[in-house]
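Values quoted throughout were computed directly from the atomic coordinates according to the rules given, and no laboratory measurement underlies them. Predicted model, so just to flag it, every value in this text is computed and none were measured. Cβ atoms are built from the backbone, for glycine too; each structure is taken alone.
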Structure P
Amino acid sequence: MRHLSIVIVGTLAVAYGATGHAQAPCDRQCLSGILTQYVNAMVAHDQAAAPLSPSVRFTEDAATLKVGEGIWKSQLKAGTYRFDFIDTRQGIAAIHAVFEEKGAPILFAGRLKVVDRKITEIETMVVRSQAEAVFFAPANLTAPSAVMTYVPQPSERMPREQMVATAARYAAGLRAGSFVTADVQFAPDAYRFENGVRMAGPGCTFQPPSCENMKTQRIPTLPDVKERLVTVDEEMGTVLFRLDFGRGSLGPGSEGKVLVTFEAFKVYGGVIHAAEAVFKSAPLNGSSGWE
């Protein structure tokens with residue numbers, strides 16, 4: 001009984017914290033607010049302004065750094081484009097954004113893991129030029145798209161597992177070299193945005209008019225594509241993967257390098273409505289550091 005009492009007291013102490021008040025779960029507003037704190041702290045070069053865990057781990061472009069290094073040292077200014085991916089079940093807040101670095105636009109993607117309202121994991125990607133990414137048009141990203149910001153109606157929403165399975169068919173299509181063969185379910189007006197370039201769907205700029213139908217668009221066969229689930233936002237209908245496209249993904253002359261991306265899918269009503277990605281090149285057979 002004495003042992004049981006100690007366990008109960010310890011559990012209550014954790015639940016109520018030092019103030020004696022119960023800590024509510026970190027909901028959407030909480031996670032989004034912590035993400036904002038992190039972004040503001042990074043821009044201001046002020047680590048103390050972010051709610052960091054003492055054991056926080058930080059990577060930038062797969063390299064393990066100390067918080068305060070890497071992009072934290074840059075002269076930054078927040079741009080007008082930012083889209084959040086909030087996963088309350090996992091306690092994760094992720095982001096696609098555009099910043100100015102010394103007056104030049106850069107693309108940014110990141111993932112924060114939050115435990116007890118403290119950031120325990122930080123995974124980021126920074127894209128500064130076309131040389132790093134093949135396609136690079138951050139000037140086209142001035143505000144989140146209407147498709148991504150649309151909030152699906154309750155009747156349009158899908159169970160979490162079905163959302164993931166639907167989005168994962170995209171990677172299966174890349175491995176097969178055909179979205180038709182893999183039976184990827186796209187909305188008729190589905191589109192793909194990559195680093196600000198409209199690569200597929202109505203108004204696409206990559207080999208039109210063949211790119212206008214996303215499902216039938218010709219794509220390379222990339223058998224080594226690997227995916228890691230990052231977030232599932234059931235309220236907004238988004239699924240975010242970290243994809244490594246594997247060998248051959250950057251075309252001839254790029255041996256030893258692959259395309260890696262934080263690729264977001266808008267999924268509701270049983271189909272993919274959009275894919276929006278921030279990506280760059282990385283070493284072949286490299287690790288993200290978070291597998």
Structure Q
Amino acid sequence: MELTPLKTFLVVADLGHVTRAARALHLTQPAVSAQLAKLEEEVGEALFDRTPKGVVLTHAGALFRQFVEDGLGRIEAGRRALKELAGLESGRLSIGGGATATTYLLPKILSTFHASHPGVRLFVREQGSRGVLDAVESGELDVGVVTLRETDLASIALRPWIDDELRLLVPKDWKLARRRTFQWKELDGLPFVGFEAGSAVRALIDDHLRLAGVAVDVVMELRSIESIKQMVATGIGAAFVSRHALGRREHALDARDGNPSRRLAIATRSGRTPSAAAATFLSLLHA
């Protein structure tokens with residue numbers, strides 16, 4: 001059903017006269033009469049009784065008027081809501097990523113976004129790359145930050161974002177703490193605080209250890225980088241962490257035979273139009 005005849009119906013009902021309604025709508029009287037006739041045909045009821053002084057609503061017309069006013073009001077409210085959404089005055093943005101992204105890379109960008117669009121609700125989830133990809137595919141997340149690698153999810157679009165390098169932290173009382181570099185073979189048998197098994201960053205570290213023929217003693221597995229750093233500080237073991245997670249006063253070692261490195265990527269659902277909030281946030285990420 002077209003909206004124009006409904007709006008015409010309300011104007012005629014308010015004015016009680018087809019000719020006056022036509023003048024108010026800047027239409028001809030026959031055009032208004034034709035719209036009313038078509039509307040009455042569609043609903044299958046007479047909506048007006050014609051009188052010498054004009055028109056009055058029938059019982060069916062009076063009942064129908066309530067629904068038309070409510071329906072047009074809701075449609076107008078929907079249009080206003082869409083306008084607010086497009087103007088980032090409202091809406092929701094959900095983002096997921098690993099510990100490095102959510103703790104060290106995204107906060108400043110999220111702060112910039114929130115300062116410009118405080119009406120948009122932000123939801124941030126810390127999760128491993130596979131979980132983030134699954135959530136982006138299902139629509140739970142608008143944007144994900146993951147370690148770039150091959151994915152079997154055809155509906156996911158990956159765009160390279162930031163190169164990351166892992167560096168070695170060791171307890172202050174270790175001999176290695178007095179040096180700036182190390183060789184992988186020197187790590188053999190040492191206690192290590194590792195990322196949780198199954199995570200992309202853990203797989204990256206394990207691959208480097210295996211290729212170097214080194215076996216470390218993983219004494220603890222954690223997801224939080226800050227927790228890992230605290231465990232290193234208390235002397236529990238060494239750990240690899242992102243260079244983005246290192247403070248100015250934190251001493252980290254470089255591998256003379258190559259630090260583990262990875263590329264972080266932005267994950268979105270391919271073939272889907274992003275919301276205004278997601279599109280704006282993506283432009284900030286890529287700026």
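For Kirkwood radius over Cα pairs in Å, which structure out of P, Q has the highest calculated value?
Q
With relative contact order in percent (Cα under 8 Å, 6 or more apart) computed per structure, which member of P, Q shows the largest figure?
Answer by largest value of relative contact order in percent (Cα under 8 Å, 6 or more apart): Q.
Can you rank P, Q by distance in nm of label points 7 Å out along Cα→Cβ at positions 46 and 62 and just name the one with the largest value?
When distance in nm of label points 7 Å out along Cα→Cβ at positions 46 and 62 is computed for each of P, Q, structure P gives the biggest number.
To which of P, Q does the computed value 0.20 (FRET efficiency 1/(1 + (r/R0)^6) of positions 70 and 278 (r between Cβ atoms, R0 = 25 Å, to 0.05)) belong?
Q
Please compute distance in nm of label points 7 Å out along Cα→Cβ at positions 94 and 158 for structures P, Q and give me the label with the greatest value.
Biggest value here belongs to Q.
When helix-only ellipticity at 222 nm (-39500 (n - 2.57) for each DSSP H run of 4 or more, over all residues; to 500) is calculated, the result is -13000; to which of the structures P, Q does this value belong?
Of the options listed, only Q reproduces it.
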